[in-house]
Structure P
Amino acid sequence: MALLPVDEALERILEGVEPLAAEKIPLDAAAGRILAAPVEARCTQPPFDASAMDGYAVRATDVAAVPAELAVIGESAAGRRFSGTVGHGEAVRIFTGAPVPSGADTILIQENARLVAEGRRIEAVETVAEGCHIRRAGLDFFDGATVLDAGRLLDPPALSLAAAAGHPELAVVGRPLVAIIATGDELVPPGTTPGPDQIVASNSFGIAALAGQDGADILNLGIVPDDRAMIADALSRALSADADLIVTLGGVSVGAHDLVREVLTAQGMELAFWRIAMRPGKPLIFGRLQGSRVLGLPGNPVSSLVCAHLFLRPLIAGLCGRSFAPDLRAAELAAPMKANDERRDYVRARVENGPRGLVATPFTVQDSSMLTTLADANALILREPGARASEAGEPCQVLMLR
């Protein structure tokens, strides 16, 4: 079977992906979610003409010529309006956010007023135009107006706006449930002393963190030995939990103990592809099993995380109703690179600012088991299939990881 190009693999993974069904949740739990429906205001904001400054509510005609002395007849504060009417030669002490009293049409800021007669009167020392320093009712929005569109990320400003519009809860796109199954006789959990032929399992922690930060709920089904019946049982548990996506780690290559693809096929998975033309991460599968999507990631830690960046993140974004665009940037090489073969290469690198822009320094050793270099890398250099050898200073394209 020919290796599938990376871009075609991503197209197949995203084919038919739609946002999950909406759910209503409290506003204080909606941060980072995606709106499933437009938000219409249930009130007008501000609901009344309000003062934008501390000062005095007056009539503009009374302060058209200064100095002008006015009688202070009351006070209007936020939450406690002045209920009377401002007449000729009168003023009301007013504070920011307070309703503008009837009869007043402008605000004389307190810096332009001098107290006289023990505060019972003021003297305006600057003229002020009609309407100055007044926030008109509906300046922000009117009752019934659409204030947020469907598909909007609920970031802090959007949450504040939804609250101001009178919504205690919102309809948001559902969070996908991602079931993670790590496979391999050689794996033991962190904190366990490995046997002479074992290693500490690491993949599931990075994959769960990546999926979680992109908006998924995680069902970690632990470590499953290389046993057909136990792998089948783990898959059944994922399906019983109605997992939207099942992510398997390891067991998808061609070895005698790589049983995941075999078990998935036996359970009726519709295989979309197996093996792609990339490095690291050639042994990757994708398909549909009953109502769940299945993404089989390689067992090597670096391969697993690189493939997750390329394929898992866009898939989760689609299920969450978000757009996803990889952070691709132009850079120049800090070191020469050899010619590439028929697979697209994702080379761990450190990208920093240089005198002419970004400079990418590839790590010397690129073994797919080495998490230290991936932890130190902040980018991947993309090397297209058949790329010629490149010298230091030549342009390259990098995928930023953070």
Structure Q
Amino acid sequence: MISVAVLGNGVVGSGVCELINKNNNNIKLSKILVKNLDKHKDDKNHSIITNKIEDVFDENIDIVIELIGGITPAYEYIKQSLRNKKHVITANKDLISRHGEELLEIAYENNVKLYFEASVGGGIPIVKNIKNYLVSNEIKSIKGILNGTTNFILTKMNKEKTSYSNALKTAQNLGFAEADPSSDINGYDSARKLSILSTIAYEKKVYWEDFKVEGIYNITETDIKKANELGGVIKLLGISNFKNDKVYASVRPVIVNKDSEFAKIDDEYNSIIVEGDSVGKLIFTGKGAGKLPTATAIYSDIIDCIQNKKDSFLFNYEKALIKNNSSEKCDWYIKINYKNSHKILAELTEHFKNIDLEINKKTSQILVVVKSEYEKYINEILDKLLKLEEVNTINSLMVLSA
């Protein structure tokens, strides 16, 4: 009988406990750690619930499942569990993106394993596939809708032609967004997930703080309409590729073609496209969050651990060289909020030879589509425009053809 402790009894934690009790796989749920005992007094697992981590460490536990989230105190609990020769399973993307290499090394030194499939993509088995199935491939690129909350909001804005604030409120009411959604809407959640996948795929440590991260809070109904006119929809994408020993990575809203794979991914679903040099493009799609999808990934890790599947590997401590600009040409949609348009128009026509312009005097906005240009040049010109007294704000979106 395998003894399991679950740290955290929230949405995912309770889902894991539910799956363990439901499936008869010689697994015994021995301890559940919570912060407030009173909140869980009616839980059917009440007899094994504790608010003391010492009760977990003192128990004869085989596998510790960390579902507290955040860095503190999860970081110390995982380190101690590994040093106590316990296998650890976690869904903690914050922790793995920041301390993954250290924790994997501690696991290796103590001849135990650290699993984290649920830290990226909820129920999508993406980590296992990159580590194991694609081991013979050199990974060329990763692109993905990595956050269900932002995808739900953008889907609402696109299909119901509603505002960002209304779409966010709906997401919160339905439980797809937290009361404080900042990690999701600012792009940080997606960035941490992209960091983990890129670190595994390219075998160099990719810190999400080093690459461009932009959220969706600036997306308006005007942008949604313009994206539709251009034959696309707006999605928050995590994008990385490895070329000439450098990693390009970013998380940002982009306009994707309405016939592309990502345009078909709606609501809380995630989709990740991984391209290998031998296998080509592989697409992984499924629910990226939620009680049972994430619990399913955790349970899969439990079974892998019990079956002693080969899973020992280490993150590379060597820091990846990050490129800040994409090396691929693409179209760009630019929205400029202006005080006076004349000088801005002169600058735009001087620097961009192939553009479409639309001026809305009622909203004091210039909408620009620049054809086939490099990101570095776009950024240089936009930085120059921002210095003009006539410009209030500028927002830009990549327009991807596929």
Structure R
Amino acid sequence: MLDVIRELAKETPSKIVMVVLDGVGGLPREQGGDTELATARTPNLDALAARAQLGQVELVGAGITPGSGPGHLSLFGYDPLKFTVGRGALSAVGIGVKLGAGDVAVRGNFATLGAGRVVEDRRAGRPSDEENVRVVARLRAAIPDIDGTPVEVHTESEHRFVVVFRAQGTPLGANISDVDPQATGVTPLVAEAHDAASERTAHLVNTFVARAEEALKDEAAINGVLFRGYSDVPHFPSFHDVYRLRAACIASYPMYKGLASLVGMDVLDVPGHEDALQEKVQVLRENWDRYDFFFFHVKKTDSTGEDGNFDEKVHKVELFDELLPQILDLNPDVLSIVGDHSTPSVLLTHSWHPVPVLIQSRWGRKDVAARFTEEEAQKGSLGLRRGTDLMPLLMANALKLQKYGA
């Protein structure tokens, strides 16, 4: 569809805001109860739902649990089964690291390992960014290179960091299995190459893991590293070339800034941390006249779900609801609120469940919805759609698509 949209897209003064409440979809805490979204007190979201269209989106496909990268690519209109990118490259680009041809970036988690290298906590208690910087400095000093291959270690946020293996003439492959078992009570996995070009990279990864554990053996909580999301330099069709939009990203977390940058959005500087919603609204307001598409990201609805904290996820939804009137005051021609995947607190991880979506515009056919919840979204006129359908729908509601055919 990207080629079709490229031919139909036209520039107009209308403005689109896509708010992504990361991981907003959920499940009841007890059978027969309400989800986090339904539990939250959201008078502004509910009032908006009453004059909007509702539905659900599957970001990759039925039964497929999306990662954050594929989920956002789908929302931006890029088929995640065709356009793939590892978490490592997204994180690296998001923190401003330049990747050269043949380099491989890897996304890492600091972890707590117990006796026998058993994973006790995949996120090492979510350390502060300051703790992250301190431990990254230790790893930089301990592992400047491996067998002559330069190694760079960079802070991302909390328990997350990025490692870049720099190619020296011969490109490094990125087709490698994960070290992160994505479970506790088991030992980290051994990275295995899936092709000949990646054998050296697998060796570099396994050597880094061993040397990192040795360097951090005296740390109380951060004494191990887990890797997943290997990637080299990805290439995407330009968001501007496809949609004819001046697009801006308003996000705090590096991975989402990296993804927006890779598709060609301008990444706006947001002061504060991932919870800085008021600061994000201020950046939106200050840049309102410069752009006609805004990707507005809210992270903590996902993090709290991953932590299994039902009540805190409810609270994060309510905090966004309190700020929603400030976005509405800007009078966007089209406003969409959606998730990039579901993160039910009871599962402590992403899930395959469709996420609710809302589209409000002057030209939309209104649903009779009482609230913005999963249950109400299941009844909505938008039905169940693929995530890649969202951008064409937003473009159409903004009157930015010409007629197809005679």
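Structural remarks
- Given 12.1 for mean count of other Cβ atoms within 10 Å over residues 34-41, calculated: source structure among P, Q, R: Q
- Source structure (of P, Q, R) for Rg and Dmax of the Cα atoms in Å, computed value 21.4, 71: R
- Answer label among P, Q, R for the case where Cα Rg over 2.2 N^0.38 Å, for residues 2-73 alone, calculated from the coordinates, equals 1.48: R
- Comparison of P, Q, R - label where distance in nm of label points 7 Å out along Cα→Cβ at positions 194 and 290 is highest: R
- Of the structures P, Q, R, the one that 235 was derived from, the read-out being volume of the Cα convex hull per residue in Å³, for residues 298-353 alone: Q
- Looking across P, Q, R, the calculation of percent of Cα pairs over 24 Å apart, for residues 146-249 alone that yields 36 traces back to R.
- Winner on distance in nm of label points 7 Å out along Cα→Cβ at positions 90 and 378 once structures P, Q, R are ranked, highest first: P
No lab work stands behind these numbers, since they all come straight from the coordinates. Every value quoted in this text rests on a predicted model; they were computed, and no experiment measured them. Cβ atoms are built from the backbone, for glycine too; each structure is taken alone.
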